[in-house]
1. For structures I, II, which has the highest computed value of mean count of other Cβ atoms within 10 Å over residues 342-349?
2. Where is volume of the Cα convex hull per residue in Å³, for residues 190-253 alone largest, in which of I, II?
3. So Cα Rg over 2.2 N^0.38 Å, computed for just one structure, reads 1.03; which one of I, II is that?
4. Have a look at I, II and say which one yields 12.3 for Kirkwood radius over Cα pairs in Å, for residues 86-149 alone, as calculated.
5. When you work out FRET efficiency 1/(1 + (r/R0)^6) of positions 126 and 318 (r between Cβ atoms, R0 = 30 Å, to 0.05) for each of the structures I, II, which one comes out largest?
6. Out of I, II, which has the highest value for mean count of other Cβ atoms within 10 Å over residues 206-213?
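No value in this document is a laboratory result; all are computed from the given coordinates. All values derive from a computational prediction rather than experimental measurement. Cβ atoms are built from the backbone, for glycine too; each structure is taken alone.
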Structure I
Amino acid sequence: MKLSHLLLSGCLLLSCAPAVVLAQIAPARSWPELQQAVQERVNAQRYPMTGFDAKQVAEILQRIHSLDRDEWARAWIQTGDTHAEHAKSLPASQTKEAAEAYLSAWRYYGFGAWPTQNSPEKKRAHALGTQAFRAYAALAQPKIEVLRIAFEGQEIIGYLQRPQGVAKPPVVLSVGGLDSYKEFVVEQYGPDYLKAGLAYVALDMPGTGESPIKIDVGAERIFSRVIDALQSRSDLDTNKIGFQGVSWGGHWAARMAYAEPQRIKAVVNWGGPVHAYFQKDWQTKALGTREYLFDLFQARAAVYGVDTLDEFFAYGPRMSLKDAQALNRPSAPQLLVNGQKDSQVPIDDLYLVLQNGTAKQAWVNPEGGHLGRDKLWPDGRILSEVIVPWFSQKLK
């Protein structure tokens, strides 16, 4: 299908939270329900289980007997250790095999830490996953460069990968979401960027991974700082910069479209919050979605740095781009992508951006859930047939 036909112009995993919170959101999955849901997703290779081995996941799930967060993390760490030890045992001549083993180790460690690091063993799983991914990056082809950019007495850490055979490629800043950190961006999106001749920088959004700051108004300045740093490089075409944000990361795509309308030439907001998402009535409903596996409230609260439901409801509205009167400001070209049936981020947010300010483009799957995904349109197809071709048009 041609791109032109796809565009429209215009302590326990779920029960350690305070009782006051649990009384106001939908009941969590029981352990048998969660076990079944995870296995179903890996069998179908659906997010967040893409790339996992279904047999190994079944073995891990058999080692878990409750919703205890540390028990969960330890079971996934055990399998991550197996892959990491295999990678270390390989001779230096087997670089490709070692890289794949380290990448597998990262997957299992990372899911032990998913979706937020709210217990000691989950924090350990995340640290081990980051270490394994750095080992993978050191062996990857094309080379993956670990960027360390000074920022307000701290540092921004990202991954830069350039396509082979392109002297000075355009570059896409690609930001992960609530639970899909920069390492996920490299694995899942990087190959499509490279195939299209685009370099990319994978980054954590505020409040996640190794980001130096939590979510707040003005936090998009970390991405402007990355652009500042990139402009000193001679191996990238920094006159052709794109920006992609996925899920919660799409909010930062929207913010950057208005914050950097000159330096950014193409922005993809892939299912990101804008206004309605931040309102109490939407969150009260959305926190009970079964599209999300577990700990949705805990993950959403952690990026704000709050603990209770009342704090969460009070914090969110400050992030509204509508209330900040941003939607009618000059904007970089935007492509808005989502599904009409998204239960995590309201589709109304997409239409709000589309109907205000400068002309935009949108791709909406009428049958799609979060990000527009369904059986016909999985994430990978949306990326390769909609998003990356649009970036190619705008940046090349």
Structure II
Amino acid sequence: MKRKIVSMPGDGIGKTVLPESIRVLNAVGFDAEYIHADIGWDFWCNEGNPLPQRTIDLLTEHKVGLFGAITSKPKADAEKELNPSMQGKGLQYFSPIVGLRQKFGLDIVVRPCISVKGNPLNFIMKNNNGGFDEPFVNAVIFRQGTEGLYAGVEWTNPPKVVRDALETNSKMKAFKDVPSEEMAISTRIVTRKASERIIREAFEYAKKFGYTNVTICEKPNVLRETSGMMLSLAKQISNEYPGIALWDTNIDAQMMWLTKNPEIYGVIVAENMFGDIISDAFAGLIGGLGFACSANIGKEVAVFEPTHGSAPKYETLNPSIINPIAMILSACMMLDYLNEKEKADRIRKAIDKVVLDGKVRTYDMMKLKGGPDVFKHGACTTQQMTDEIIKSLPNPS
């Protein structure tokens, strides 16, 4: 049967890069029907819901989605852009990708950050001989996708029942004289079951692909209960994987070490926000968000997306200047998930060849400031990069 993939371009450049990934999937021989689904800022503004029920229904039915990008704005700005007829009705904007993760239990968020040889944006460092070394970065971040600070359990002007509950903790004494109307509270919720699942998945991935270490990246010296639980579980689970070393780092120290010796890290696992931070940081070492792909995997549904945002300032540029590689690599992760690894590997080899040859480069790969004049300096269009990747696809083995 022909596979059915839910296509969710979303906002901004998502509408540009997602069709490019489908062009590559078609070229490699992946036989699928792509079913468009509504998601993103326009639907918030006009319907008061950036994740309509009709899109949830499509994913419920077809199980696999490709996602482009979304625009998110702070609470006050989101309220202002609502259709006037819906303002003042208590509607609140909530990120639709976060909503998808929570709705479908997409708790395993996998973000590979792996250097591509020849990429001019790869991380380099000075060596003792006066030259430069280019360490091979091969880190895969496992980010818990449904809990932590992104769970959305928060209040501005917390109600009395919440305030009373919080004040059972002695640490709240520091805020006893702060009126509730001057207070905003976010919770960081970490559960044993979800933590065990993400940590075990990280170890299984390391075992499958030959990584020698798994790092738990948290902050247990301060966040003693939540980070403490994750570290404790990681230590327990690591006993089941004697050939894989468990390292633990604090998120702040990790941000220093990732530019000091990034090549030593393999699989990294963290809570939602810390995983978000560390994956973007490692992405910066392999060329930035133009190369950063990700998977959101649950027990029944999976959604694949680049980690970049919607970059609305580039949406209307014609021709487009956007680097489509992150979206195409996300499509490769979808192929892996669907047991189409041979096709995924062919696409990755084509990307490797195009980057190494260096004949066709998007503006970010040339370290140019984005704008319509980048073509005068030799940058390619989004479509030209896709064309080159398609042209470089190796024949089936």
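1. Across I, II, mean count of other Cβ atoms within 10 Å over residues 342-349 peaks for I.
2. Of structures I, II, the maximum of volume of the Cα convex hull per residue in Å³, for residues 190-253 alone occurs in I.
3. Corresponding structure: II.
4. So the calculation was done on I.
5. I
6. With respect to mean count of other Cβ atoms within 10 Å over residues 206-213, the highest-scoring structure among I, II is I.
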